[in-house]
Structure P
Amino acid sequence: MATYVSDFNPGKVNYDDAVAEVTDALSILGEDYIDTFKGILSSGHVDVYPNDTKTTGAFETQPSYDYLPWVLFNYNGYANDVSTIAHEMGHAMYDALTTANQPKQYRSPTIFTQEVASTTNELIYYNYKMSHASNDDEKLYYLQNALDLFTGTFFNQVLFAEFEDDFYRIVEAGGALDGEVLSDRYLELLNTYRGDTVISFPETKYRWADIPHFYYVYYVYQYATSISYAASITQGILNGEENAVENYLNFLKAGHSAAPQTLLSIAGVDPLNAETYHAAMDYFKGLVDEYERLVDIKIQNS
């Protein structure tokens, strides 16, 4: 759990208010988007609250193209539960718009583009919360959440991807996967990525074994690429660039009708251009610079 510099505490938000807040944040995407968004939420396909027989976490699925997507939450009213609505509904909207606009063979977007829809929603939501903050301390709170999102989805996933790649290199070279060797490598990567300002507990080296994404084939890197593309899309939308919203919605409607590179180009993103990733780092740097500015003000006023 993150330790906040901000003293702001949003408290618990009831589900209906949270939905209204996320809906308002995403209204920048237009009436048609919001109409479908509301349709999913009111369809009876959303399992909102935790119970004893329910799986943990949150996810979205579309088991049948004849119906709207299904969404599972474990809503408790905390700030991360509200942002989770934005995230999972990004997936749901992608599937709903794809289903409405593509033949069946193109209605299953790949993970490579699926996470673009969810993280774009989250970045838009956090921008909304920062721009509607009543004071610097509230803005600082949501700014840290935005930074945590980007850190967890980009930097951590790049670390994970490098670690995952080691699995395959070992096996492809004729070696065997050894738990202690992998744990030592994981700790080595943690120290490299975190630098010498963060000290890890000795048991941290075993954390990799509890990450389910490592048991899929080359999965985790797609989180890092997706938030890079989401940053570019979000910037264009928030800056009011011409056709930015229309292009993004056309990307969502395109489903799996072409290669990911072609699909992303509809939204104005080139995944093979290094500048795409430099722009994502510039986006992150802008958040960091604003965070440092607000922290300095808080220190001066303390």
Structure Q
Amino acid sequence: MSVPSDLSLRSATAPTGVGLGLRGSFIAEVDAGAADGRVPFFEISPENHMHRGGAGPARLARIRERFPVLTHGLSMSIGGLEPLDSDYFATLREFLAPFGEHWHSDHLCFCGVDGKQLHDLLPVPFTSASARRLAARVREAADRLERPMAVENISYYLPLGVPSVDEPEFIAELLERADCGLVLDVNNVFVNATNHGFDARAWLARIPLARVVQLHIAGHEFWDDVEQTLIIDTHGAPVRTEVDELLAWVIERTGPLPVLLERDNNIPALPELLAERDRLQAVYDRALARRELAAGGQP
């Protein structure tokens, strides 16, 4: 199959601009209207909501009435060796039903073995055989969920085995074989580039950007504040300027996309988080303006 020449993998009603991950520390404020007019969309991880009772489902339904909501999974374990979990998929399919035609995404990793959840996102082998196997699982996931799938590139600190292809080639082959979208996490690219010593923009230049349906952006922290030899993707700090620049580089080439600001640790008060969202929106808007200028004024 050929890589699409446009953004046809996206749903027609997909939001654009910089949105936020909806977190428990401020979900009540969002429900009360604190983000109205400030955030173009929210993203949730279904695993944090699927088995919740009480006031949670009604609150999420109210937020969904006012905002587009994208979904991003945590525990599908696309790279796992065991069969996809039928009970998990049945529950997830039912949960996703009210969320419209949007894709569902999960990480390009494995996160469990022998029926045990490892509570981490672990890398998969970068081989053509692995790309073929994982692509079949992505297609199966899309069939089970009855909606398009997208996968996200992860940060990793040690490769799994000896690669026979590099990561961009691996991802490109998987996306084509699975005919799916990519959630491109530019912070993960920066983290990996810094830790493993490659050029982040050269990496991005080899990714089929026409398959990108969404971007993720986040902050990271040093493992050792003294030596500063390793950075960890903690989602626990403001986004760095170098990551801003990668975001802009991609948006100049793709045009409008939903960009998700992730914050999972050291979550600031909602007004501070909204201020960072506004700063990133300005980065996004300037990138779109440069794209339009380069195209001779055509959006």
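Readers should treat all values here as calculations from the given coordinates under stated rules, not as data from a laboratory. From a predicted model like this one, the values you see are computed outputs, not experimental measurements. Cβ atoms are built from the backbone, for glycine too; each structure is taken alone.
When mean count of other Cβ atoms within 10 Å over residues 265-272 is computed across structures P, Q, the figure 13.2 traces back to Q. When helix-only ellipticity at 222 nm (-39500 (n - 2.57) for each DSSP H run of 4 or more, over all residues; to 500) is computed for each of P, Q, the one that comes out at -19500 is P. Can you spot which of P, Q the value 18.5, 56 was calculated from, given it is Rg and Dmax of the Cα atoms in Å? It was calculated from structure Q.
Of the structures labelled P, Q, one was used to calculate distance in nm of label points 7 Å out along Cα→Cβ at positions 41 and 113, giving 2.6. Name it. Working through the options, I get structure P.
Largest in FRET efficiency 1/(1 + (r/R0)^6) of positions 33 and 161 (r between Cβ atoms, R0 = 41 Å, to 0.05) among the labelled structures P, Q is structure P. In this comparison of P, Q, the computed figure 1.7 for distance in nm of label points 7 Å out along Cα→Cβ at positions 177 and 193 is attributed to P. Looking at distance in nm of label points 7 Å out along Cα→Cβ at positions 49 and 169 for structures P, Q, the greatest value goes to P.
Using distance in nm of label points 7 Å out along Cα→Cβ at positions 105 and 145 as the calculated read-out, with 4.3 as its value, let me know the right label among P, Q. It traces back to P.
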